[in-house]
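So, here come the structures, one by one.
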Structure P
Amino acid sequence: MKVNFYLKNPKGDYETWIYCKVRYQGNELKIYTDKKIEPQYWNAETQTVRQTKKFANHSEYNRWLKNIADHADKIETDWINKNKGKDVITPIPTTVLKEALRKYLAKPTKEEKVIIQERTFWGYYNNFLFRMQNGTRTHLGKGTPLAAKTIFQFENLQRHLENFEKKTRYELSFENITLTFYKKFIDYLTIDLKLAPNTIGKLITNIKVFMREALEDGITTNTTFTHRKFKSIHSKSDTVYLTIPEIKELQKMDLSKKPSYERVRDTFVIGCYTGLRFSDLTKITPSNIIDGMIELTQTKTGNPVVIPLVKEVTELLNKYNNKLHVISNQKYNEYLYEVCKECDILKTEITINEIKGGKKVVIKKPKYEFISSHTARRSFATNEYKAGDLEVSEIMAITGHTTEKSFYKYIRETQKETANRIKEKIRLRELKPVTHLKAV
């Protein structure tokens, strides 16, 4: 028995069906498989898929082709064994061979297709994302619905993976999430998209979250994502913060003729004195102001925080009857840019180090160019830390950070500022009178 494989349209420039011809004892049987391939990846001479990086699944396809040929031989062997003892063993009937091969290559029923699809990489990912969106996949530790930002991150990961697959022709499957995939994906995000290391690191972290859930659900046995080389890369970025004098200068600006800008400026200043994220600032209502403090549940984490109000915040909240104007984050940043652009103290040029396309670049621009809604939260954390009046644990109680590691990522103190702070502490220590112990 001889099994050969061919393409339905071998000269086309699009995917075409693979079919097999089975020849035995003068009989010939033609059966179509359920797989397609582009002719450019097919080797007609060897009747196999070419070994090329452009078609990542070539090994899987070739194993599948060999399995078909082996199965045809097995059908014939089983037929012979079944008819042993007979005076004459007739060749396996075409109808029997055809039915057996059709059963082996049979397309699944609709119900079977649904089950199979749900167990594929994209089928499981879509289901994974759908459960996030409808609230049935909750926070593993808290059992609460996932934050909108978390869901957006996995939607964003899906877009990047889909675009990566189209760009590189690297077909994504659970088996293909290998170190080769990791390197290719990192290259794509770094060189093609020029994303920052921390952005790339978050995408890799979320791939690991997805793969771990698939592993725990028994969808895959691939554990490459746990390899030490399959790591989430990170780097400390040179993001800015505003000093207290800069915040006060911003607050003094007369924006009465531009009420939209004024509201954004005031909201930003409140953020600088409270450490609240933009998503929490815009949901403050009178019911959140209790006994001179803001009490609310953080949108991102779902954790409650209680923040004592300083005089500047109390005055600004009273100005708006304890209810801040709701605006989109994009529009907020657009207005904030225009406000900061007009603030003289923020026109001073500063130097920022960034990593773009895998290379370190130095950017020199006016400080206002680097300010966004999240600058307020960094400013609060850094200014309180530098003031030294509060313990780190007390500042964390206000910001809602649960670990010192995550908190210190917010501190934006330069080496020179740190040195000056230490220098001042040494100076004050030296001014203290020396107490001599009397001998007893």
Structure Q
Amino acid sequence: MVKALLKKIIPKQLFSAYYYGLAIGSAMYYGKPSEKMIVIGVTGTKGKTSTCNFIWAGLSEKYKVGMITSANIRIGDDEELNAYHMTMPGRATIQRLMKKMMDAGCQYCVIETTSEGIKQFRHKGIAYDTLVFTNLTPEHLPSHGGSFENYKQAKGTIFKELSQRPKKVIDGKEIPTTVIVNADSEHKDYFLSFPADSKLTYSIVNPSDFQVKGSIHTPLGPQFTLGDASYHLSILGTFNIYNALPAIIIAEKAGIIPADIQAGLERLTLIPGRMEQIKEGQNFSVIVDYAHEKESMGALLATAKSMRPAGKKIIVVLGAEGGGRDKAKRPAMGQIVGKEADYVVVSDVDPYEDDPKQIAEDIAVVAEKMGKVREQNLFTILDRKEGIAKALSLAKTGDIVLITGKGAEQSMYTNSGKIAWDDRTVVKELLRNKIQN
């Protein structure tokens, strides 16, 4: 509330100047660590966290790699959860983490880079070398004046700035600038329009420099062929093929052979809160995933449908953020879960100062229009723990329960403030109690 009040009183230009100065000052204070490593930025709407983790996995077969994502932070093989409740932590924190990476001997640093972070100059003082564009769908639009074009251009900022920085030299070798773009995105041409030493594309559908030739889904994860090599991922979801392709490109360009890239990708068995399976001995599947808008929810439901045994049910727990976040995605998610899931439980995610009941109703009323019936296969339970408990109580042998919206986030913002929270911990506790009873 204090922050919101200050933003009303203090001119926007002063806030911007403060953010910019803090970012540049922090970089200088910590010795400009990004200039001593090859820095890879990943931006887009969906799949950024997973893409970063796959890049880390592919490169880690030969190099020491640091990484900052909304879910986890890695320095080599050391990993911690992102406890900052924001994808790009504070400007000083980002520089401090990169300094730790540099001091630990990391040759590469992978940073999930968001439009909100760019808008707040969190990317300033980071000398990117390679930029990856995953995809683009409407999200965070209120923060960008309600304009999708503003949202797209915010992400384009780092691509524009890529060619403007001085050439980076590490160990006497000049580091080229590289842009890697998803050729199946309708926005590919925009992100390919910016200058770079090298521009590469990847795809499953459209022709590209790195196009998948065939893929199948297995209970252990997707398999696919790229060039003369075959790859298997240990993370569920055929959509993760898109997330793994930039990792293969980057690792190959770094001199790693396909067999070693495959070994690294396959060894990545867990991305916190991304298609994370929770197993406590129950006779049904539970997956915690960050899906929090229509497209990612659709991809998650499609994966669940491909996994479930005949005649079994899909149960979804979902919600939406308050605090000025995009309200338009609420009915969109209500529509897709109302149509594709068998049971729907609407609960809190991060209501902030907004009315939690209104957020839930914005989702539930649309799910009703898609045929769901209150207290039969549609439930609004604001308390998230109770909502998750309800979903687990509905599950029978072979069913699939999807706990969505928060992934591995370590906190929740409610009307009364910030509380410690982890969906995975809550699910494990509830499952143990369920099995014991």
Q: Give the label, chosen from P, Q, of the structure having the highest value of mean count of other Cβ atoms within 10 Å over residues 53-60.
A: Q
Q: Rank structures P, Q by Rg/Rh (Cα atoms, Kirkwood Rh), for residues 77-228 alone and report only the one at the top, that is, the highest.
A: P
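Here helix-only ellipticity at 222 nm (-39500 (n - 2.57) for each DSSP H run of 4 or more, over all residues; to 500) was calculated and came to -14500; which of the structures P, Q was it taken from? All intermediate terms of the calculation are to be shown ahead of the outcome.
Numbers: P: -14500; Q: -11500.
The correct label is P.
Could you tell me which structure in P, Q was used to calculate semi-axes √(5λ) of the Cα gyration tensor in Å as 35, 27, 20? Kindly include the intermediate steps, with their values, before the conclusion.
Details: P: 65, 23, 22; Q: 35, 27, 20.
Structure of origin is Q.
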Q: Using the calculated result 11 for relative contact order in percent (Cα under 8 Å, 6 or more apart), pick out the matching structure from P, Q.
A: P
**Q.** Per distance in nm of label points 7 Å out along Cα→Cβ at positions 21 and 333, the highest-valued of structures P, Q
**A.** P
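Readers should treat all values here as calculations from the given coordinates under stated rules, not as data from a laboratory. A quick note: this is a predicted structure, and the numbers were derived from the prediction, not measured. Cβ atoms are built from the backbone, for glycine too; each structure is taken alone.
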